[in-house]
Structure P
Amino acid sequence: MSAVSTGTEAAADRQAERKWRRRGLVALAILLPLTLAETSYDSVREWLRGEDLVAREVAFGQSVPFGGSDWKLADLRGGKAGRLPGGAFAVIATFTVTIGDPDLQKQWLGCKLMLTDAAGRRWLPDFISGVSLPEGTMNCTSAIFSGARKGDTVTVGDIFIVPQDAVKTIRPAVGLSGERPWYLRFQRPPK
């Protein structure tokens, strides 16, 4: 009888082991995605804060509150200038900004002017020898440390180099760290 009871016990042990293996696999299938979500949550949140992902469309001539101030596209102009390679154009985008919250070092942290096109490409400011901003225009960094007060209007702008194929569809945009993942994308001035 001992052989029969041993065979029954061994079968019961194998069945219990299979049951625990299945439970372990189910637990793994549940816990692995939860663990990945938990460990990547902070990384995804930081990525969203650091990237301009969601555009707020702004009509030309419209003033929009952003980063504690009111932003309005003043001008977008371009052409061949300086010593640019063939097929490249210089573009200057300027904005008039009415200061709301004068703590620009906090409100405008990570200020980024850029150009986007219909294909989703982006261009950041660049230096072009012989091309300068219009008189009285500051870049983001200069404006942040300008000492502007509430109610002051400052002109902020920058210079870009874009390929000829993008010139007809480029649109100026503004991103600020405190507003990310949202950014402002302005309509082009009427021709």
Structure Q
Amino acid sequence: MALRLPRPLPLDAALIVIDLQKAIDHPSWGERNNPEAEKNVASLLEAWRSTHRPVYHIRHDSAEPASHYLPGQPGHDFKPEVQPNEGEIVIPKRTNSAFVGTNFESRLRRANQNLLVVTGVITNNSVEATVRMAGNLGFDAFLVEDATFTFGRKDWHGTWRTADEVHAMSLANLDGEYCSVIRTNQILAALS
């Protein structure tokens, strides 16, 4: 069931920024889509901060020695355009879902924050895993399609799929069942 974006957006609507760390810029990831995603996330962050709405930064703390997300490496740091401000919550995670092995769900429940606006990377990995769990746990999730991105990859049959194709399939898997897929401008319009 598709959710309707409330207007105005409630003051307790939480902005979720997933894994936007410097590691995501490593050339080994390959070709990506949505080159404006970080700019869109930064616009959402600015709007959330100016209206004093809650922001959660999800940080991937990899345990894999070869990972660019390994703590202590430059790739572990947040990208400059989405740096957490003092007082904003940072949720460290070790798996693809922000809800597994973290206090994310309990923080949201304690604060009565049921509406989640999700941004970040990788659409078909951590974003998809987090949004699926959010939907299953009963949160009202809105996934911002132009504030997320992914990378090209081969499908199960070995056919190369572009980043746009992988992104579109992930969004199709989620929309209507686990979340509603929207765009940055729709969210910004709902804040007024």
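Some notes on this structure:
- Origin of the value 19.1, where mean count of other Cβ atoms within 10 Å over residues 64-71 was derived from one of P, Q: P
- Structures P, Q, by distance in nm of label points 7 Å out along Cα→Cβ at positions 8 and 80: label with the highest value: P
- Among P, Q, which structure scores highest (criterion: mean projected area of the Cα convex hull in nm²): P
- Parent structure of the calculated result 2.6, given that distance in nm of label points 7 Å out along Cα→Cβ at positions 40 and 136 is the read-out and P, Q the choices: Q
- Entry that produces -7500 once helix-only ellipticity at 222 nm (-39500 (n - 2.57) for each DSSP H run of 4 or more, over all residues; to 500) is calculated, selected from P, Q: Q
- Computed 0.70 for FRET efficiency 1/(1 + (r/R0)^6) of positions 72 and 88 (r between Cβ atoms, R0 = 25 Å, to 0.05) - originating structure among P, Q: Q
- Test item: semi-axes √(5λ) of the Cα gyration tensor in Å, for residues 56-111 alone calculated as 29, 14, 9, pick one of P, Q: P
- Distance in nm of label points 7 Å out along Cα→Cβ at positions 96 and 120 - highest-scoring structure of P, Q: P
- Given 5.1 for distance in nm of label points 7 Å out along Cα→Cβ at positions 32 and 168, calculated: source structure among P, Q: P
Here, each number is a calculation from the coordinates, and none is a lab measurement. Quick caveat: nothing in here was measured; it's all calculated off a predicted structure. Cβ atoms are built from the backbone, for glycine too; each structure is taken alone.
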